[in-house]
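None of the figures in this text is laboratory data; all of them are computed from the coordinates on show. Remember, predicted model here, so these are calculated numbers, not experimental data. Cβ atoms are built from the backbone, for glycine too; each structure is taken alone.
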Structure 1
Amino acid sequence: MSKDEDIDDKKMPLLDHLIELRNRLMWSVGAIVVAFAVCYHFSPEIYNFLTRPLADALAGKEGRRMIFTDLTEAFFTYLKVAFWAAVMLSFPIVASQIWMFVAPGLYKNERKAFLPFLFATPVLFVLGASLVYYFIFPLAWRFFLSFENPGAPGDLPIQLEAKVNEYLSLVMTLIFAFGLAFQMPVLLTLLARVGILSAAQLAKGRRYAIVGIFVFAAVVTPPDVISQVGLAIPMIALYEISILAAKLAERQRRKNEEAEEAEDAVAPPGSGGAA
């Protein structure tokens, strides 16, 4: 069987491709809209979930609250929270629509190569989001709250009055940043599988990667050591895992190339030509 016959997708006119793309986009947008309606209905519960780390850090302190200083701030914050949760919830459907549009144009071995990454992406994102929510937030919030000062008699105290919009924007940004950072093994392994990067290059550039990881962590996290180190250390570990995954990807690519060469060698002369 020739390599061209491995593609399931038949040649389609450009208009048919555009129609297919439109259908996939409609399904994706529809999934987000439905998820948004559901998430907006449960937006108070989502709000409580996102503010739970701060509530735990403030436990035992009377009269603590969240504030908003603009009349429409709370309303638009709930909309933002609902949309953020809707994107998270509908991501598997959106990813499946992207896959259904792209997969027919791939060779069979390419589809097999991409499928594991399709499943690994949401798993790694959830791991990153769980790390920041259950480990980084409690430590970072207690660190920042340690700067509160009740003040001596006659002095003005320093006390947190967190704004709803600013707090939730920070929390959602950090969850997204940690989830995105945990996609590094997927990206590097894919680059190694297609031959753009090699495990040797990744190992050789380890020192530069560590510096880049700390710079990335400093940019996307609050200016405290806990958050920066809490993101940088897992990313360094993921980089090392990426090197091992790249070695496996290179080994698999060589096996596939050897199998194709062997198949071409045993094919009878003229079998791939036109009748």
Structure 2
Amino acid sequence: MFKLNRKNGVSYYTITSFEETGLVKHGFSTREGGVSKDCYASMNLRFNCADPRENVLENYRIISDTLGMDYKKLVLSKQVHEDVIRTVTESDAGNGITRENAFTSADALITDKKGIPLVTLYADCVPLFFLDKRQGVIALAHSGWKGTVKRIGQKTVEKMKKDYKSRAEDILAAIGPSIQECHFEVGGDVARIFIDEFGSSAAVKYGEKYHVNMQRAITDQLTESGIPRENIDDSAICTYCNSSLLFSHRKTNGQRGNLGAFMELV
């Protein structure tokens, strides 16, 4: 279950099943609690936009303090809608925050190192959280429609198995707030890609228009990897429907900030 928390004016989601392990600090930010203005109001975590960099950095400081993480050790990804999974070590601490982002491509981050907070960013795409309770491994994956088709979630699980000897039955997975089938309208060409890859239930018609269910396609990927269905927590929270609390690229025609998924082993 995803739970909405409020602390010192900052709102963020946590995942009950992850909290219960005592193995991680984690959270998924909302729009509330930052210092940004206008279309970025207020907890914008997006660099390279019209929001002043000092505002974005202050937002990272605020959300890090709220989640009990060291702002200077955050490791940001480099999201380009591909399926590159980056293994993170202590040498990556501060990547994209205290120093320039050194990753050329990284839509997923994975680590078994304690005290290194991973960060991935969103504004409709699907956030994926992974925790191997037995081996002590965490991962975050950014799964937009291209990443979903490339099966980045499934590939992240397979990398956990290969590199860290994870067993699928020990992995908790969670699907965070993202655009849902109700508002993810696509063209016929994209719908056909999803139907061919995941079956007819992945894209359905609303009148004359196709809508894609990325969350269902991702769940199928994860169960194919062996993760038990009961280990997968789908928030079912739509960013478009809840755009007053969550940034949505589609709802705002791109005039928006970014939300962040954060996770750290303790």
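Can you say which of 1, 2 returns 16.5 when mean count of other Cβ atoms within 10 Å over residues 74-81 is computed?
The read-out comes from structure 1.
For which of the structures 1, 2 does the calculation of helix-only ellipticity at 222 nm (-39500 (n - 2.57) for each DSSP H run of 4 or more, over all residues; to 500) return -24500?
Structure of origin is 1.
Compute FRET efficiency 1/(1 + (r/R0)^6) of positions 98 and 242 (r between Cβ atoms, R0 = 35 Å, to 0.05) for each of 1, 2 and report the one that scores greatest.
1
Taking distance in nm of label points 7 Å out along Cα→Cβ at positions 34 and 50 from the coordinates of each of 1, 2, which one would give 1.5?
Numbers: 1: 2.4; 2: 1.5.
It was calculated from structure 2.
Looking at distance in nm of label points 7 Å out along Cα→Cβ at positions 90 and 154, point out which structure of 1, 2 has the largest value.
Going through 1, 2 one by one, distance in nm of label points 7 Å out along Cα→Cβ at positions 90 and 154 peaks for structure 1.
Comparing mean projected area of the Cα convex hull in nm² across structures 1, 2, which is largest?
1
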